[in-house]
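Presented below are the structures under discussion, each in the form of structure tokens.
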Structure I
Amino acid sequence: SLVKNDVLAFVGRWHIQGRVDRALRFMVTTGQAEFATEIWLLITAQDNQTQLRALRVARRFRPGVLGPDATARLAALPTEQREVVASELIHHGDANAIEMVATYALTESDPEVLSEIIQALTFRQSGRWVQKLLEKAPEQVWTDLAKRGYGRELAGTAAGPRLQAELIKLTQQITNPNELLSNLLNGEVGSAFETEISKAIANPEFKADDRNAAYLLQELHKKAPQAVTSALVTRLRAGLAIPYGSESLLDNAPLSDDDNLTQALLKAGRPKGDEISLARLASAVVIKALLNELALRRQALNRSSSEQQRNEFYGLKDVIQATKPEPFAEALVTVGDTDEIKKIGLFAEVLAGHSHDHSGDPPKEIKSNTLTETVRAWAQKTLTDAMSGRERRSEVARAIGRLADPSLLGELVLLLDADIAGIAADRENALAARAKGQAIGVLTLYDTQYGQAFLAIGGAEVIKAMQDRLTA
């Protein structure tokens, strides 16, 4: 008794009333009912932050500190406070706290409070109590738990089938496709589940610009990849938008030779994001047609070309560079088998910029031995053709850098040597023109393009090539 009085006096001096401090942690840890008045004052505080901090102040909340009438006092709290206190005691209390709240919950009449208690008990893996409470739970509790995804949490228990049935009932009542997908996220995978997902995504009423749309599709794709991808393809073909950030979900979409797809991708103007996504469906046959059309549009461009003509050219170029690497490489090998210097420069430029989406991520690797040989032929042609010029050779150098194939290092070195010689010749011509009082053109340097190409290949051979040119 003497020790008890000393401790109470010490705590009285240590604790500042109304504050969540170390003294309060000591009180909760002791579990002694003598501190009940101060504890109840704080765990029922009107300030939500104070209330939560008080309930979480100790490693485990010991319910003895609430006094012998804890259950009666809990039942007398207003609904909102009762919901918070009961849930927090389960989450942060010891085994006795769980037992106390669960026993009280058998008499709880408010469905919202009961639902919160069952959710907390599920988190603490108190399956026995969850089952017992669900046996007397009203319909509203089952509906709320199904809506919150507990059909998945409790799938292997006796409650699982009914929660899944509740979820199906919910989905049948929902007309908003975004809300429906949110509910389906909590369902079990099956043919009916996948059909509902496909229908909701393909629905024209689906809001692709909703802030949660991309997240929903990413999560649903983990459960039903084929259904999500198929629905996205359906949207794109119908001219409907898809959520920004969901383009990667088309990676495994089947490629198409459809002429309607070709025509859709050939439409004039700078493409929107959805047309760029549509390009990921293009097969080698479609891409070949796009590349041939691009060459025609480049040929038609001149200084007097309209803005629309330029947009048509650059828009188509953007579309081609957004296609998948494998069919793109296959198509480029076919159309790239040419001796026309202008086409070589154009196709090298397209290859160099392929798969660069400005996301900051490295572009996808293009692996094709046949394409490597095509680029080698481009390098040899531009090195031997007097009409090629330094700019086109630099585009081929960029294409070599995009492939980053060490077997093309020899060609890249020859292109660099030719560029160095070309710079010297251009400077001499500029000096001669100046001496005659003639206008001098701008001398363009391509150091960055060559540097990036060598850096992409990397390795000891590149270092040696650079050292040789420094000492030459």
Structure II
Amino acid sequence: ELFGNSGKDNISGGAGDDFIIGQSGEDTLSGGGGADVFVASAGQGIDTITDFQVGVDKIDLTALGFSSPAAALSRVFSQANGDAAIRVLKGQFNFNGVQSFQLSETDFLTDPADRLARPSAAGGGTPAPQGTAGADRLVGTAGADTLEGLAGDDVLTGAGGNDIINGGAGNDVMVHNLGDGEDVVDGGAGRDTVQINGSNTEGAAFDLAAANAGAVRFQGVNGTTGKIEITNTEVIEVNGGGFAETLSVNDMSASTVQDVVFNGGGGADTVNAENTNVDVRFRGDGGNDTAFGGRGSDNLRGGDGDDTLQGRDGDDRILGDNGNDQITGDRGNDFIGGNFGNDNLNGGDGDDQLIGNHGDDVLNAGNGNDFLYGGVGNDDFTGGDGNDRFLAGAGTDVIQDFRAGAGVVDQLDLTPFTFTNLADIQAITTDTAGGAVIQISATDTIRLVGVTEASLVEDDFIF
């Protein structure tokens, strides 16, 4: 059994009956003598078979969901040079020296039941774990295995050794536990997930970046071990252990990856996705975590601890949870929530929503038409440029830049209370050296810096 990788491989069999899998990349495949099987995978490139023997060798399409050999034969066409070729999803096989009319249904395998038993990649003679058309759960051995999920929504775990995992059709989950070897994973068709579990090492650092031919590579850096090469996968999920871990997410625009998920665990974790186009989801759990989103619409949640979270580009959703958090949305229309603790929330550009909830929070919305709510606590608001709306809450609050007067610019939302008109507000407003103070209840006030009671108009309020 012979395997390529993500590059341009030259793979040659010997005199025996070989199984040859080129994987991704533009490969040149030679079976040699014997009855050889050339295995198609969902992530393969444009491969050329130099010596296909009609009626002897086989094209194995069982991982791609072809209904019959006749369906496979219908995909055969003639190239400009007269040689036959067959399209397989995004790739194809070229047959040097073979014309289309020479091929027949007997040259193709499409039914998993007809597939020849083959050894594992370790060469130990143990049949490779292979799925069915249904939803399978396959687990490899301590050696180097090849797992084929075929059709259905499968869960495939390589276990020990340097494994090759092919999801096939369906929405598959392919599991890699760090320390189990260096795997090559191809999700195939469908929305597939690669799940990478726990380093359990203090200070472990990992890098996720583009590799060759549309693949991405997850690997340890700065002395951390572990490596996985991934193609045709939409979601990469990294589950940390209880220690401080770092994940760098780089540009993967040439790949199929859409989402990266990092569940940090109990340590002080860091994710840096400033240079990526994918959507990032981060949950810090415990520890003082740091997360920088990228160009996508990110979902960042700090959990316990004093966290630093920054969305960067895109319409982000960022929650600090427990602790005194520093949160910045940057560009895009962001939702930012502090929850518990004395938080510092910054919207940046865009029409943002800033929610302090519990604690003495500082909310600075930046540019755009923003919504600000402090919740319970003594909060400090700055709306910035744009038409901003401030929702009154409990505590002694201050609005630093409320623009009052004719023509709606900023508005104070008093809908949680029973006020009905401007006269109600004027009756409870007092001018001070620090601005107009509105006594909205016995214990709750809002001070409008630089504003006088006389400058207030009906349009300044939402009742």
Which of I, II leads on mean count of other Cβ atoms within 10 Å over residues 302-309, largest value: II
Ranked on mean projected area of the Cα convex hull in nm², for residues 46-309 alone, which label among I, II comes first with the largest value? I
If helix-only ellipticity at 222 nm (-39500 (n - 2.57) for each DSSP H run of 4 or more, over all residues; to 500) comes out at -500 when worked out from the coordinates, which of I, II was used? II
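Rank structures I, II by Rg/Rh (Cα atoms, Kirkwood Rh) and report only the one at the top, that is, the highest.
Working: I: 1.22; II: 1.19.
Greatest value across I, II: structure I.
Bear in mind that the values in this text are calculations on the coordinates, not laboratory data. Keep in mind it's a predicted model, so treat the numbers as computed, not measured. Cβ atoms are built from the backbone, for glycine too; each structure is taken alone.
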